[in-house]
Every structure is written in C-alpha cells, then in structure tokens.
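What follows is a group of structures, each given as structure tokens.
Nothing in this text is a laboratory measurement; each read-out follows from the coordinates by a stated rule. Note that the coordinates shown come from a computational prediction; the quantities given were computed from them, not determined experimentally. Cβ atoms are built from the backbone, for glycine too; each structure is taken alone.
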Structure P
Amino acid sequence: MTNKKMIAELAPTGILRVAINYGNPVLAQKDAQGQPKGISAALAKELARELGIGLAWVTFDAAGKVFASIDDNCWDIAFLAIDPLRAEKIAFSQPYVTIAGTYLVSSDSPYQQVAELDQDGVTVSVGKGAAYDLFLSRTLQHAQILRGETSVSAIELFVDGRSDAAAGVRQPLQEYADQHPGCRVLSDDFTSIQQAVATHRNRQIAAEYLADFVVRKKKEGFVKATLLGNGQAESLAAK
C-alpha cells in the first residue's frame, strides 16, 4: 500500500523525476527512440506504475554528475553505487545489481593483476566521481589518479597515452577491448560495486518505501528477468 504522505515526499512535484546515468551501459542504454532502457529504467517505470504517477527522465553521462546535482533538486530518485561519501547526502536501498571494477591495459602491458598497478610512477585514469574513483581514492597508496569527465573520457586518456590503465566497470571495458585488439582487461577486480536506488537523505519515509520496493522486486525475480530480457547475465543481480 502507498500513501499520499509518502508520495508527496518522494515526488513533491507530482511527477517522479528519475536520474538516469548513461555512463554505465550495464544499467542504462537508449532504445531506438532515444529513450532510457535497461534495468534502471525498468525499475523506475515499475515504481511509477506502482505509485500511480507519471515519470520524467533527467539524464546524465556520468555518475559523478548525478551526485553533484543532488543539491539542485532536479531529481527524486537515482541509480547509484553505494558509497560512504555519497551516503552523507543520499539514502540507499539494498543493492539490486553488483558489478565489478577492474582495469583496461594495453596488450603488451606487464600488469597481470590489479594490485600490481598500485606502485610509484603508475597513473590510472577514472571517470570523475564514479564509484571506482571514490574507491580508488581511498585505497590506492602509490599510483596516481587522472580524472576524466566521464568513463568514456577515462578510456580516451588511456588511449592517448596519459595513463597506464583505465579503471571502470568490467563489461564496457571488455566490450572496448574486444573491439580494439591492442587492449585487454585484467582478469581480477579491485572492487565489487553495489548499485542501489537512491533518494535524498532527508526523505526518510520515501527511503523506507524504496528499500522495501527493491527487496520485493528482487524476491519477485523482476531484476533477474529484466537483465535477461535486456541480453545481460542474471548473475549481475544482487543477492
């Protein structure tokens, strides 16, 4: 059951404004009409249907830009990786998808494992404000971080020779490597990234509803079915 107070808190304009990050193609893509599709869009549509309200897309090309806009009050829910820095302003649901963060390197690179890159003289490029940027900023002890505006620009920095490796989500990095024979993706990961539904931290009633919503959609098999229907592995679904 929903109630008017919760809906008013979650969607104060009467429309569910949904932040969609095209910078992570595992979560969101564009359909033939240029509209959002993928697991994030599917969850947003299902939530709006359940609440009986309309929705509006607010699109971004990087997760860092989604978080940076939180004080602009331009969205009501977003799909972001759980991170303690973001949690200062955001209330997260349980994760609905878990993805891996790893490195793209050149085919002749000496690096075989992610830990080998954390040494003096090594530079890794990342998308500014992405979950793996936040994680690597806390954990790298020796390597330097070079930040691009988006995940795509992080790869461009690597291709331009300005970094020794590009950090990112495994699936799009592997797709890039498959299309560019001079590159490869390391076999292990430096982190597992838990993707959740997020709302503003001061929307407590709404946050509790979103938390329950995600639990139900996972239990019903909605997340796994949507991933499979979108040509992705159901193993991405968070436990």
Structure Q
Amino acid sequence: MKELYCCECNQPYQVTKQKYSCEISNVKRNGSRHFCSKECRLKSRGHQGTQQAVCFCCKTTFTRHISAIKNSDKCYCSRSCAAKINNTLHPKRGTTSTKKCRTPECNELLTQSKLNVFCKSCVVNKKHIRGTLLDESTIQDVIVRAKSNRYDVIRAHCSAKHKTEKLNSVCEFCSYPHHLELCHIIPISSFPKDTKLKVVNAPTNILFLCSNCHWEYDNHFIVIDFDNKDSRYFS
C-alpha cells in the first residue's frame, strides 16, 4: 500500500501500488488532482453539500442540496406536494368557462374545461356520434373543425350507420372484399349547409369502394352506370 495526500483536505489516505502509480503519472501528465473521498471531490467542484429541509406542504423532513434551498423560499419533498400548493395559488385558466353542449336539442351547460364540447350524458349514450339526434342535425350544426377535417362528424356518423352493411359488402367496382370505404356519390360539399345528415348519409347516396377505387372515383377516373351496375368502366 502507498500513501497519498488529499488535494482538498490534505489528509493522508492509503491506495494500492497500481493506483498510486496511476495517480502520480496523471499529476505529471496533465496536472490532475486526487481526493480521499467523494465528498472532497464534490467540494472541490463547488458543491455546498446537503442539508435537512422541511416540506412546505406536508411538513416532512428530507435532504436537499444547500444551493436548492437558498434559491427557493419554499421546498417540497415531491411533485405532488408542489402541485397541491401551486394549483391552489395559481389555478389554470378557463376551468370556469360556461358553454352549451354541441349535441342538438341538448341544453345542458358545460363548466368543466374548454376542451369539453359534449356533456357527459351525451357521451355515455353515444348521441354525439350516432342516433336520431344526429340524423336530424344539419351540416352546419356538426361542423366543429376546419379545412379538411370539417366533415369528420358526418363521416363518423355515416360509418356508424352503415357499419353492419359494410362488413358484408365488397367493392362495387372491382369486387375486392377488403379495406372498404364509404364513398358519397354526391359530395358533402355539394349539399347546402341546412341539409340534414339523414339525407347526406342516405343509403342511396353511399357507395362501398376499396381505397384505390375510392380515390379514382373522387378524381373522376371511374364512371359507374347506376342504372346498370354491371356495366362499370373507366372514363
């Protein structure tokens, strides 16, 4: 065993011969320093050590770095304790806003959050997706989002209404039985805004097409003779 002196507290400590030669060569090569313990190493880097602190919320005693205690007048033992105090002192905005449920003929007021657009009873009874209420709704009533997503509610209502029929169908152009999509013969954008969903999503306005034929039909590459559905051809 060899003896070295700590570069922080100047106290001697014992190391092996291999460790001693390695430390001496490092000192000669790049001027590195050696320490007797981890505490001395951290102290040489400016760490002030730890100290006992009391949680501002639950009054529990815990250990925290001295620098963290000096930088804050309130210390917390966990994130949950910090959230209990900070959510009381600084409540989130918009939690007390009042608005009407978007489901037609539902007059319940919402006060929970800005993100809620349907009341709890409509969600439980699935009136916000399917049912007689949406059948009687107009296009303008169900438009919530913008641009390409503005007809999402109408498409979801159509899929729910024809779900059983879709499972037992094949593509009406190529007879492919998989990846079927519901296609509107008359586009949704062609209807007036006061048209009811039961007219837009009527069975006479719905085609069952695979994804490829759906794209080609929307882009006018496919023409279907509805008087004689056996005569289908490309334009």
Origin of the value 11.6, where mean count of other Cβ atoms within 10 Å over residues 141-148 was derived from one of P, Q: Q
Among P, Q, structure where relative contact order in percent (Cα under 8 Å, 6 or more apart) as derived comes to 26: P
Which entry (P, Q) yields the derived value 33, 18, 15 for semi-axes √(5λ) of the Cα gyration tensor in Å: P
Which of P, Q yields 5.8 [distance in nm of label points 7 Å out along Cα→Cβ at positions 53 and 189, calculated]: Q
Which of P, Q leads on FRET efficiency 1/(1 + (r/R0)^6) of positions 13 and 221 (r between Cβ atoms, R0 = 35 Å, to 0.05), largest value: P
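When distance in nm of label points 7 Å out along Cα→Cβ at positions 37 and 109 is compared over structures P, Q, which one is greatest?
Q
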